[in-house]
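Some structures to go through are shown next.
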Structure I
Amino acid sequence: MDDVAQKLSEILEDKESISLNEPMSMHTTFKVGGPADYFVDLNNTNIEKIKELISFAKEKNIPYVFIGNGSNVLFTDKGFRGIVFMLRKFDDYKVYEDHVNASSGITLVKLSKLYLENSFTGLEFACGIPGTLGGGIYMNAGAYGGEMKDIIIDVKYLDTDTMEIHTLKNEELEFSYRKSIFQGNLERAFILEANLKAIKGNKTEIEEKMIANMDSRNSKQPVNLPSAGSTFRREEGIVVAKLIDEAGLKGYSIGGAQVSTLHAGFIVNKGGATAQDILELISYVKKVIKEKYNVELHEEVKLIGERSV
């Protein structure tokens, strides 16, 4: 263990949560990506330790990034020269009569099950989204007519520049389609937790709606293959998947990356794909759609790490 890893373990007081040269293919839903120099599993670490970890990284000029369930990111084959903080175990929650308070690392699947158990309605749309609460807020994740903006009351975050903690109400979060303030002015913020609306509903009806949403997802999306979900953002007035399909790109492959044969809006890892395969396929799809329809596609997936030349 080198000096950096030693210091990280001292701050956390937990050597088991620190890994060196950790393959990011093990921690992303695309199942690709090279090694991160340092990988830290935060394990519901308290905020003072998180501040100390970030301060140490900044003091040493070590790049760092926070990821949730690895469901909307693509690490390059070269990996990440810095620290990856994983939040999947940063998942505390408290249930109240009219709202739920949850840490940013809780998965939307787990949160949806919690809502069902307590007969709370409003989160049925998220029952199959593989990301975390923090990622869902960052992207204003949505499906089946619902979005995170519909259920968020407020969000507490750490400003990693000033190391101060702030809370923003829903109307201050600048939610729009797959966007929030955390992709703009607060891009360096670390989302800590959120309060979510919890409205009592009929448990049977909530469960039926969740089942229907899951059945639709499983029948229409390539859930059996590694992917990062929908690859491209929706463009105004355009059904992107239909456009890609009509361009004859469904099933088109580069290496192990493929435009899904089930849903053209997904690029999947059909086996043995590299991050470079996926990046080249994304670029190719964008090029074809631009040439054929003069439509500029924008990917939803966040790229992390150094690209190959």
Structure II
Amino acid sequence: MSEKVMYIGESTVPKYLTVEDVIRRVEDTWRWYGEGTVVMPPKVTLDMSVLGVKGWVNSMPSYVQATDYAGIKWVGGFEDNPKRGMPYIRAKILLADPRNGDLRAVVSGDWISDMRTGAQPTIACKYLAASTHVVTIIGTGRQAYASLLCMSARLDIREVRLCDIRPAARERFMSLFPNAPFRMVECQSNEEACRGSDVIITVTNADAKLVEEPWVKRGALVLTMGSFTETSDDVVLKADRLIADHIGQSLHRGNIASMAHRGLVNEASFAAELPRIVAGTQVGREHADERITCQLVGMGAPDAAVAALLIEKMQTAGVEIPTFELT
């Protein structure tokens, strides 16, 4: 019995995938999930900090029927990586034959994870935003960059307001968009950035109330993408509609987890799940003046589906993908 496993390194991934590829595949995977053709249990977190290791890892398994791969995304945050010149978030994706368990591919997942993260607010805005003219981004790391890169490919953005506790990080972020077709504004306070904004995105490692309810105008969309608290309770509790990409996961991690633990939010608090909105089985925005809060905690199935698309595109292009023997 031979078990040959394809492996695809980080530098190869963006040669065969575009931002548009990722956006389309994430939207497709959300639709498939909403239609019931994706099996994906909630992610499991390995928190090593209890033993003094400054890191955590999420295990995110899934089966995506359209790709016919069983996959798992192994992704974590490692606190000391930036000091080493390495990304804080690291990811790997494993794809296997769902019928016999043979490992088929090991794919570096850093670029895929970043771009999948960036695709999320892009698609969320398509279904939930009344307007995207003014966008506020709190946190200016790699995933914020990926978010604006993807959003700018699809949305009508006229002004981007940036907040970060590190001025150098804001400046570096702005330098990544030298020919942006929209105005970029450095804001000295989160309140200044949020008031009057159409879309407010938090993508940080913070555990703090970065957005207050009085700063959120009628008709605004608030998207939280961090792993911990990023808004005041009232941003969630006073929203006209509360939505998540995955309700089960949202009750245990991210902005809403603390409120769930305190009994302020439960499964019935959510108006809809975003994949079901994409599938057309649930309703997203109903009125232009609704304030919607949506938590995007991240799902492993889209990453696995993007990795499968990468393999498909490379094989279609006649690229010989390297393998190793696992027998």
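Which structure, out of I, II, was distance in nm of label points 7 Å out along Cα→Cβ at positions 160 and 248 derived from, given a value of 4.5? Source structure for this number: I. Quick check: 0.65 is what I get for FRET efficiency 1/(1 + (r/R0)^6) of positions 24 and 96 (r between Cβ atoms, R0 = 41 Å, to 0.05), calculated from one of I, II. Which structure matches? Among I, II, the structure yielding 0.65 for FRET efficiency 1/(1 + (r/R0)^6) of positions 24 and 96 (r between Cβ atoms, R0 = 41 Å, to 0.05) is I.
Largest in mean count of other Cβ atoms within 10 Å over residues 64-71 among the labelled structures I, II is structure I.
For which of I, II does relative contact order in percent (Cα under 8 Å, 6 or more apart), calculated from the coordinates, equal 17? Value 17 for relative contact order in percent (Cα under 8 Å, 6 or more apart) corresponds to I out of I, II. I have 2.5 for distance in nm of label points 7 Å out along Cα→Cβ at positions 112 and 168, calculated from one of the structures I, II. Which structure is it? Considering all the candidates, the number was obtained from I.
Where a number appears in this text, it was derived from the coordinates with a stated rule and is not lab data. What you see is a predicted model; the values in this text were computed from it and never measured. Cβ atoms are built from the backbone, for glycine too; each structure is taken alone.
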